[in-house]
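The structures come next, written out as structure tokens.
We did not get these values from a lab; they are worked out from the coordinates using the rules stated. As the structure is a computational prediction, the values presented were derived from the model and not from experiment. Cβ atoms are built from the backbone, for glycine too; each structure is taken alone.
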Structure 1
Amino acid sequence: MNGRAGLPYARGVRVLVDVANGRVSDELIAMLVRAGHTVERGPAHVAAPRFDVVVVGAVDAAERLRREHPAVAVVVFTRTGDVEARIRALEVGVHDAIDAGFAMAQSVARIGAAGRRAAELPRPAERLEIDGCTIDLSACTASRDGRVQPLTRREVELVRWLARHAGRVVSRGELLRHVWGVSPGNETRAVDVAVAALRAKIERDPAAPAIVVSVKGAGYRWG
């Protein structure tokens, strides 16, 4: 039995806490540990992939995490009574938005639930093999015929999104929203430029791409 005597908790998950408010952070960590979870404190943007759920105290940080680490559950702690921040957090796709004024036991239960849901989902592959190219998303590299090319963080996220949605066409607007984090209404040639740079690193023949395929008037398709 995990947690307080006499109170059974569901199985624990791995939780990373990155909340600036020291009092809230200390209390939250203590209660998460008592609830049977494995908990660390640290910078979410660095360590997030090792955890089932990340707890942050800022919507901007949450949005970035959702974009860069979609397999990790993200929970935002907002200031007491800040309804607007919770709405904005939910709109950018976080798994839960919790008012700091809520009872801590309730917050711990919600964080655990978000982490368990994320832990049950299959993790996307971090190493991809396609058309003779090996792409290591964790190491940010692509290799073909023994030649290793470094990938930028943007290129890694571009590959991650396209590969996750293999089998369908992904529009430029979708890529701008989920990889660049900007409104599709601000569509520019940024996507095409980034795709061209990526193709130069991963394609056998960038002029006749077989991995990131253009679909005229619609966008791109993986493979």
Structure 2
Amino acid sequence: MRTVLISLCIPVHNRTYDLKVVMPYLLAAAQASPPVEIVILDYNSPDDLAPYIQTLNNQTINYMKYTGRSHYHMAHARNLSVQASRGEYIIIMSADIYLAKTFISTVRRMLREGYVWMHGRLYKGAIVCQRQEFIDAGGYDERFEFYGPEDTDLHDRLIRRGAAFALLPNGLLHVIETPNEKKVKNYRLPLSKREMHRRGKTIYEENRRNRVLVANQGREWGQFNA
């Protein structure tokens, strides 16, 4: 299998303090198994994200800014990060995830074995997927505005679509421990994590009941002018 470009797709809104912690790990993993681009989707972040990226001055980083909303919209932000990417394969992540140095080389090995998408055993927040399969599946359902089961919904749709799936080996993904109040503070409504998940579960159960294969049908998604 030829060596393909892999894109780490990371939407960021008011979480630059986490990105500063994980960025050295991302750069080390990217350097260990090129070619890789690190897509930083600045979702109108009100903190010091833009000047921080400038200080890095690293050609591996592909920085793009969205200014359409003043609050974070989970599914839309993740879809935008993929639309901004150029890789044949994407790794959709949050700003609080850091990688083992061997993460990308392991992903490449598993792609050579024929897998189309994968995620960690205990955590679905970093999903590896063939970019075209993600697009054909309609991306994340953009009704998932808040923190919730958007990853589980994408997982279930990709399973129903029949794309070859594998679990990533343990020890490759690590997550910064974040208090719940920080996880929910950047959204449009001041809801608790439990309430956000309850609202998202309604969408998830509807998609599961209807055995949806493609999200956002009849709606434009991943739009920078939205």
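Here mean projected area of the Cα convex hull in nm² has been calculated and equals 11.5, so which of 1, 2 was it run on?
Label of the source structure: 2.
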A value of 16.5 was computed for mean count of other Cβ atoms within 10 Å over residues 84-91; which of 1, 2 is the source structure? 1
Given a value of 1.0 for distance in nm of label points 7 Å out along Cα→Cβ at positions 140 and 196, point me to the structure among 1, 2 it was derived from. 2
Quick check: 1.5 is what I get for distance in nm of label points 7 Å out along Cα→Cβ at positions 92 and 148, calculated from one of 1, 2. Which structure matches? 2
Which of the displayed structures (1, 2) returns the greatest value of relative contact order in percent (Cα under 8 Å, 6 or more apart) on calculation? 2
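Work out the source of 1.9 here, i.e. which of 1, 2 gives that when distance in nm of label points 7 Å out along Cα→Cβ at positions 164 and 180 is computed.
Of the structures listed, the value fits 1.
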